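J.: Multiple structures are listed underneath, in structure tokens.
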Structure P
Amino acid sequence: MYAVIQTGGKQYKVAPGEELRVEKLDGEIGDEVYFDNVLLVSKDDKATVGKPILKNIRVQAKITRQGRGPKIIVFKYKRRKGYRKKQGHRQDYTGVKITQIEA
């Protein structure tokens, strides 16, 4: 059994027991979160697709980690103009473990 959920502007294929990183969610480590934007559910080789989302189906997950990703260097440069701009960025993320697909 698996599902396709949407969170943080991205889509993820998830199954019970999987761990994944999503865009930062509010909550502490150990809190339960629910993903209501379920786009597809597949059970016993039968897929149900939403138009655009499925009603009365949600994915339950547990927050396992709150962290920041690796540093990304953004360097802008224009030749012969003396223009240089160096900037760093670290994206916040939330680690979640999928516990159940409530279908």
Structure Q
Amino acid sequence: MIHTFQDSEWEDKISKEEIVCVQFSASWCAPCRSLSPVLEKLSENYPSCKFYYGDVEDNAINQGSVMGIRGVPSTIIFRKGKEIDRLVGFPGEAKVKEWLDKSL
């Protein structure tokens, strides 16, 4: 399951989680729309990780800037608020799964 977040929730929710996968996206972005259902599906395979989605032009614009998001989709894995790995773009489901397996 993917949860949406807003900038105001970052410190209280996401940065305190043991491990999270955050997709920074935009509603107009076709690769972002393709990645979201893949992450939704794959999230079931990683019960120890919480998955989040933030729109960098809507409710996650400030956090996207802080994270240095220059292109969407950008997906980042954090452990207790510290960035572990980053995937920019949507290379297809198999590559996303491979990336998650390596990073989680």
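Since every read-out is calculated from the coordinates, none of them should be taken as a lab result. All values reported here derive from a predicted model rather than from experimental measurement. Cβ atoms are built from the backbone, for glycine too; each structure is taken alone.
J.: Suppose you compute Rg and Dmax of the Cα atoms in Å, for residues 50-89 alone for every structure in P, Q: which one lands on 9.8, 25?
T.: Q
J.: So helix-only ellipticity at 222 nm (-39500 (n - 2.57) for each DSSP H run of 4 or more, over all residues; to 500), computed for just one structure, reads 0; which one of P, Q is that?
T.: P
J.: Here Cα Rg over 2.2 N^0.38 Å was calculated and came to 1.44; which of the structures P, Q was it taken from?
T.: Of the structures listed, the value fits P.
J.: As an exercise: distance in nm of label points 7 Å out along Cα→Cβ at positions 26 and 74, calculated from one structure in P, Q, equals 1.2. Which structure is it?
T.: Source structure for this number: Q.
J.: Something else: Taking percent of Cα pairs over 11 Å apart, for residues 18-65 alone for each of P, Q, which is largest?
T.: Biggest value here belongs to P.
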